[in-house]
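Asks: Following this line, the structures themselves.
Every number here is computed from the coordinates shown, using simple stated rules; none is lab data. It should be emphasised that the depicted structure is a prediction, and the values quoted were computed from it without experimental measurement. Cβ atoms are built from the backbone, for glycine too; each structure is taken alone.
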Structure I
Amino acid sequence: MKRLVSILYMLLVVVLAIATFVECEKGSAWVSTHIYHSFWFAALWGIMALLAVVIIARKRWWHKTSMLMFHASFVCILVGALITSLFGVRGTIYLTEGNSEKRFVSDNLHLVEPLPFTLRLDSFRIEHYAGTSAVADYISYLHVDGMEAKVSMNQILRYKGYRFCQASFDEDGQGSYLSVNHDPWGIAITYAGYLLLALSSIGLLLSPRGGFRKLLKHPLLRRGAACLLLCFLSLQTAKANELPTMSSHQTDSLARVQVVYQGRISPLATLAHDLLLKVYGEVSYRGLTPTQVVGGWMHYPDVWKEEPMIWIKDESLRKALGFSEQYVSFNQLHRGEEYRLASLYQQDERLQKAILQMDEKVGLLAMLLQGELVQPLTDERFALSDSRVAVELLYYRYPYVKWLFMVGLTLGFLSFFLLLSPRPCRRCTVFIRCIHGVQSVLLLCLFGARWYIAGRIPLTGGYETMLFVALCASLSAQCLMHRFRFMLSLGFLLPGFMLLVAHLSGSNPVITPLIPVLNSPWLCFHVSFIMLAYTLFGIMFVCSVLALFLPARQEPFMLFNKLLLYPATLLLGVGIFMGAIWANVSWGRYWAWDPKEVWALICFMVYGVGFHADSLPCLHRPKAFHLFCIFAFLTVLMTYFGVNLFMGGLHSYGK
């Protein structure tokens, strides 16, 4: 029985992984028809659910309430999914302003189905963020059997067992498409499974007889492991400059001017920062601040047009243009009336992508020269407070992330080579802890400042989630280092790597308002739980790598990783199904087999293997368990980075 379950389990993981790659080649529709909604795929899950029930009965887990609820939750979720598939009805209804409708088009063979009530669209509205043209929400105002109602992104309409979600709309705003869902039993059973999963996860962590509490009491986990030393880094100062620009007083005033930028209101200094980073690749130029550079272009355009500050990243493009240097001036790309990039674009198709990237930089400078890039705020009612402007100016003033990852990685790698020290220096340890405390406070301030500036929790896109993971890793190390000394080393290494990734992803990407589908309270819970899980998986990965270099300490590291495996996997599971509830609220379906969803499920299933050492005796051996943790972390990397890079899907807005 165990062998059959193991084979089916691995087969499902492999099928899920292959399906995501097949989708890249054949498209979502083909994979949906031939894999995700096929009879054989449903049969695999059904057999797994049936075998789970048999195993529960054989092992007689009736007295292990949390364990019983945890496994029963997945059976419940699968039963709910089966009922939804068999009896649920999905479709689309199109409403035009002022007209009533009581039928919808079913997704099943595009049949027309009746509604037991009448819907009428009174009006459709697009709401914008205050003072900008950025879309905040799409809203359909309705009459349902004479009662007023509305449907918007993340706000569904429930009536007589039917659920309506905002799907699309006509460009002229006179018509609205709503998705229709009638599935009273499937959703209720699936949600009951989600609730069981959440309650059982808490129970598994708190149960006195559970594996988590037993590991906490293990004597090997009470011993120390490491000692750290401190190194100092030097920072280079910028070179002097003699370029004409604005005075310090004028620059300070210009930096505080409020403009409409990227769909929100911000100080001009933010626009200048992003412009210089885009064009030059750095946040300062010859010792000048971004605002001074923008001021120079606005007041002394003839001089600045000759300044070589446009970065040509692609070497082939540099050769095609006849330049040996990486940086060229605005005028070097123009020969009288001829724009050199335009003529080259038609000549060489291989360079078209690089040319378009260069053209964007030149276009931004051209817009700045023509007065089209800077759009001052005209309505003072929407002006930012002085404190918010001051925080944003301070946030963009220095490259905090760059400094933190350089210091963190340096200290982390040095401490790694000092782990074998038999007699750690107490004073050095205390001093290093203080430095780590400063790192944690700085990360917390950075995250809080970005939250305050954006007016939303910063958990969208790669940069913000990496910043959050770095913060979680640093705070986790602070909480654990008093008991596990090696956590001090990990508290530098893991945040350092996360901040390095954030830095490479664009140094400090633009802060933008949330798109409507992300403007939901579920964003905070869903992303936070999953990022916390990834943080703990990252700590486990680093511990396993250290353990392979320190054979004598493999067993304590294994016990520590097994300890973290409980909260990490449970957080991931709860986070995935929080996302499912959010999807149900936004789109009317809780699972769409999107590549990101599939790989998150794969990640959850792979790490779930670590709990079944009784069925896989090799996992009792420290070295084998550490190799498992290293391999399992590859699924995290694929989920977070690989899907965005190679696949896309519904979650591509988070790139």
Structure II
Amino acid sequence: MRRRNALFSFALLVMLAAASTVHAQRDRMNIEQFLDWEYVAAPQIAPDGRQVVYTRRWTDKINDKFEDEIWIVDADGGRNRFFAKGSQAAWSPDGRRIAYVAPGQPQGTQIFVKWLDAPGETQLTHLERSPSNLAWSPDGKHIAFDMNMPGNPGFKVKMPERPTGAKWVDAPRVVDRLNYRNDGSGWRPEGFAHIFVISDGGGTPRQLTDGDYQHGAPEWMRDSQSIVFSGVRKDNAEYLRGGADIYIVSLAGGPIRQLTDRNGPDQNPTVSPDGKLIAYTGNDQNDNTYNVTHLYLMNADGSNKRMLAPDFDRSPSGLIWAEDGSGVYFATEDRGTQNLWFKSLGSEKPRQLTDGAQILNVTSMSRTGVAVATRSRADSPTEIGIFTPAKPATARRLVSVNDDVLEGRELGKVEELWYDSVGGMKVQGWIVKPPGFDASKKYPLILYIHGGPHSMYGTGFNFEFQNHAANGYVVLYTNPRGSTGYGQAFGNAINNAYPGDDYTDLMRGVDEVIKRGYIDERNLFVCGGSGGGVLTTWIVGHTDRFAAAVAMKPVVNWYSFVGTTDSSDWYYNFKKLPWEDAEEHMRRSPIAYVGNVKTPTMLLVGELDLRTPLEQTEQYYRALKLRRIDTAMVRLADEYHGFNGDFSLRHPSNRISQILFLRGWFDKHKRT
């Protein structure tokens, strides 16, 4: 009871401190603004280029959830208006209808179609499970989509009939394959995403694929008679290998035909305007931890496969064909930014079309060659822009939804830095300074580590970092080795060495900021989530320089992690099963160094986390308690792994709790 009272008192102290800060600093980012924050995503331009539909997300403060709506705006920025409740809007080929998913009958989300020139909408489906990845056939007569189908165990028994009125316990759950997962209430079949098709007038959807395959988003061939998709067979070998191939299935049914057979993943098939070619991404499987993917091309029948840009050392994504079939547009991460590139079918190298410190994600192009995209910069939350790729200077903002929230607020300035680390590596990072920054003063520092580990901090807007800066902290975030956006060698530098020299990269970053003279070296703090949680727990086991730490959803024991996670990522770190190399698994496990920890360390996790399960957090918490290290475990109710992500968060209040508990722990342990 005393422990519960102490934790409650700490939580109350955090909330009161936050409220006091909000009152005193009305010109800075405050935590309450998160409840007024809105998001825009998935803009789709009409075939004629005259209108754009997009998803707009807002917070239902009463019911502690997000609501998605579809809005439509003219291409010149006029008549920005509500269209329907729902998301995943997709234009029909003639531009007269929009398909989307929204809550419907009998339950869950369903597929709807709405005409632009007629009132009301039509519910096409009455499914038991949620559809996704809607795709109109080129002739506008069908809509293809994915839907997750439950898996069935291979081993069954026949139970005797229950007596009339009997109340038996639920049937046993049989687990006999790796593609089963723990959903928080017990192990159950993960299921498989299969492709269905339905007439544009409704009716009963037809299932085109079946079996133990996980299928990617459907892509129609231009004759509207067949669909290509990427898929992976979820047997044990494929599950571990991470392989995927590209297949084609006829609308009329029949056998599924395999188009690629690489030992490695082939994904994202995109059909050329004339239907003769398929562009896709892929790479050969090997013993690397990280592989740059490449842009490939093949004939529609799977013949004549070739790599389009073998020397391009970045991974393409978001493939879109030029309307004249002359080449492929794509986005790629590069040194903290993401911009649009173009690769012609000729021999020249890929050409960068947009530049700047931004995260640009082109999601759609019209037949007239106009593109729409989401864009975020360090001082600007995600907005929707429109431009002609051949003339990037034509880019202009189309929709921005947070200008009112930021009006009159002073943001912390974001500064880029580069520094040297071991092995000749140069590491990129950014510093967020408090509003009203004074270089003659001393500020506490938060080192914030990204997850992955193969991911990238970018130059986009970050609400949490700005909120910490508004409360007097300097925030340092970097891309240590293993991060994406810096090429094959940099991303693969933690191959069978994680954690390893990435720890040194992070410490060198802290040293670099300290050299600037405005950091209070008594008050250094460190935190991170997922892969960042791994490195946070590794750091406190290897140095005492931090006044406090917060490890969110960490992996601390690679040996036990293998038996509880829903992911196969562990396999790529070690290439061996734990019992085949127990020493290496434990040598890379932060819990092996918990005996060295002196740093007050809080653990923070979603109670339904499947990726880095709760038991990992509990192991470390218990170990710290047994060692009498100052610690607390904060468990976010009804939250999975993505509780600090914009579109994977389930409850807005949990994001606020995460930010406040993290900073509250640091406030509590500031040294004077």
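Asks: Out of I, II, which structure matches -5000 when helix-only ellipticity at 222 nm (-39500 (n - 2.57) for each DSSP H run of 4 or more, over all residues; to 500) is calculated?
Replies: Details: I: -18500; II: -5000.
Working through the options, I get structure II.
Asks: For the read-out distance in nm of label points 7 Å out along Cα→Cβ at positions 80 and 448, a value of 2.5 was computed from one structure; give its label from I, II. Could the numbers behind the result be given before it?
Replies: Values: I: 3.7; II: 2.5.
For distance in nm of label points 7 Å out along Cα→Cβ at positions 80 and 448, the value 2.5 is produced by structure II.
Asks: Another question, then. Assign the value 9, calculated as relative contact order in percent (Cα under 8 Å, 6 or more apart), to the correct structure from I, II. It would help to have the intermediate numbers written out before the result.
Replies: Numbers: I: 14; II: 9.
It was calculated from structure II.
Asks: Determine which structure produced the value 5.0 for distance in nm of label points 7 Å out along Cα→Cβ at positions 328 and 528, calculated from the coordinates; the candidates are I, II. Kindly include the intermediate steps, with their values, before the conclusion.
Replies: Details: I: 5.0; II: 3.2.
Only one of I, II returns 5.0 for distance in nm of label points 7 Å out along Cα→Cβ at positions 328 and 528, namely I.
Asks: Which of I, II yields 15.2 for Kirkwood radius over Cα pairs in Å, for residues 480-583 alone, as computed? Display every interim value, and only then the final one.
Replies: Values: I: 15.8; II: 15.2.
For Kirkwood radius over Cα pairs in Å, for residues 480-583 alone, the value 15.2 is produced by structure II.
Asks: Rg and Dmax of the Cα atoms in Å computed as 28.4, 85: which structure among I, II? Write out the running numbers ahead of the final one.
Replies: Details: I: 28.4, 85; II: 25.7, 81.
Corresponding structure: I.
Asks: Which one of I, II has distance in nm of label points 7 Å out along Cα→Cβ at positions 144 and 296, as calculated from the coordinates, equal to 6.1? Please list the in-between numbers first.
Replies: Details: I: 6.1; II: 1.8.
Derived from I, not from the others.
Asks: Assign the value 22.4, calculated as Kirkwood radius over Cα pairs in Å, for residues 216-535 alone, to the correct structure from I, II.
Replies: Numbers: I: 22.4; II: 21.7.
Only one of I, II returns 22.4 for Kirkwood radius over Cα pairs in Å, for residues 216-535 alone, namely I.
Asks: One of I, II was used to compute Cα Rg over 2.2 N^0.38 Å, for residues 32-287 alone, and the answer was 1.63. Which one was it?
Replies: Working: I: 1.63; II: 1.17.
It must be structure I, since only it matches.
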